[in-house]
Structure P
Amino acid sequence: MLSVRPKITDLNFHLFARNIHPELFEVCASRLIERENYSLKLKITTDGHAISFHHGSIILTEVSAGAHHSLPTGNILISHPIEGTTIDQAVYDGHIGFSSKVQLECVPAKMFVSIQQQLDQRVECEGLVQRFESNGRLAFGAISYINVQAYRKHVKVRTFHTFPETCSIIKSDTQFKLTPNQSLANT
């Protein structure tokens with residue numbers, strides 16, 4: 001799949017207390033993970049990702065996308081440009097914990113090629129991988145990788161998105177967690 005990624009400076013991170021319509025993005029790969037207490041929808045997009053955590057009637061959606069996307073303006077819990085390292089935390093509806101660390105890193109070309117090769121060797125059963133075609137100027141295209149560790153009361157999601165044009169990598173570590181006082185009988 002040929003993809004022109006947005007400029008690094010145009011990327012934003014969002015957390016919504018709602019579902020985001022899939023037609024707002026070009027979805028390249030997707031996966032559904034279901035557990036006893038929640039479900040998780042993973043989507044790799046041309047810009048980055050959309051991850052939706054569903055628990056009963058509650059939906060939290062994390063989005064990494066370019067500023068050119070017309071995203072909803074309602075129910076935004078967190079929104080900021082992706083730059084440097086940012087740490088976000090929130091508790092929604094009193095019992096869904098969210099934490100995320102997003103890091104933009106520009107690395108030397110040799111290190112970038114090594115990281116690309118490591119990500120390219122990941123297999124889909126370990127997570128979700130999308131390999132993009134080269135834009136013609138470079139010998140390889142971008143790679144997006146999502147790794148999930150799903151447990152009974154929480155889920156950890158790690159994402160990696162490479163941007164070969166600038167030897168940049170966006171990494172995120174996110175956790176959705178049902179707090180201990182949440183009764184599982186009420187789910």
Structure Q
Amino acid sequence: MDMNMNKAATIFLSVVLLWSIHATADERSFGPVIEGYGPTYPINDRDVPLREEFVYKAVFDSATNPDETKLNTGFVSVARYLNMHARNGVSVDNMNIAVVVHGPALKTLLTDDAYSARYGIENPNTELVQKLHTAGVSFYVCGQSAMFGGFEKEELVGPARMALSAMTMMTELQSDGYALLR
């Protein structure tokens with residue numbers, strides 16, 4: 001009976017070990033560019049390889065952020081974009097990323113002081129915005145949305161650059177070869 005119990009335990013442990021190895025291989029992970037944000041999964045059996053030395057030029061359109069207590073999901077997508085490509089061998093130098101922020105999302109680029117004055121809490125996006133900026137992401141603010149929303153340029157975080165409008169920046173960036181990602 002002890003031999004059967006040991007055999008059953010060995011089989012059970014082997015199954016658990018194999019499952020955990022498989023589960024670990026398919027688990028999402030963070031980084032290597034933006035640690036703590038932008039989770040990605042490995043895609044080891046993909047049919048389409050990444051092009052070597054290709055320069056990824058992408059502009060993200062960020063217009064929504066309905067909940068003041070949460071991260072801007074568009075910014076998280078930018079982190080995911082950087083992380084998944086870097087994890088698969090693309091140099092950060094080969095990723096030119098811009099984010100055009102307008103409409104309700106504009107509040108996600110407020111300084112902590114300005115955010116706190118309006119919403120009673122610090123801006124939950126501050127750390128992520130700084131990490132993205134450090135990784136080379138450019139942030140453009142729609143001047144029209146800022147004026148309509150009553151936001152002063154001085155209330156915006158340092159990486160944010162005021163443009164005439166989101167439409168203007170989208171036109172210019174796409175004319176410069178940036179692919180629009182929503």
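Numbers for the structure displayed
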item: When mean projected area of the Cα convex hull in nm² is computed for each of P, Q, the largest belongs to; result: Q
item: Value 0.95, calculated as FRET efficiency 1/(1 + (r/R0)^6) of positions 74 and 114 (r between Cβ atoms, R0 = 35 Å, to 0.05), assigned to which of P, Q; result: Q
item: When distance in nm of label points 7 Å out along Cα→Cβ at positions 58 and 146 is computed for each of P, Q, the largest belongs to; result: Q
item: If mean count of other Cβ atoms within 10 Å over residues 42-49 is computed and equals 8.4, the structure in P, Q; result: Q
item: Comparison of P, Q by distance in nm of label points 7 Å out along Cα→Cβ at positions 130 and 170 - largest value held by; result: Q
item: Answer label among P, Q for the case where helix-only ellipticity at 222 nm (-39500 (n - 2.57) for each DSSP H run of 4 or more, over all residues; to 500), calculated from the coordinates, equals -12500; result: Q
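A short reminder: the numbers here are calculations on the coordinates, not readings from a lab. What you see is a predicted model; the values in this text were computed from it and never measured. Cβ atoms are built from the backbone, for glycine too; each structure is taken alone.
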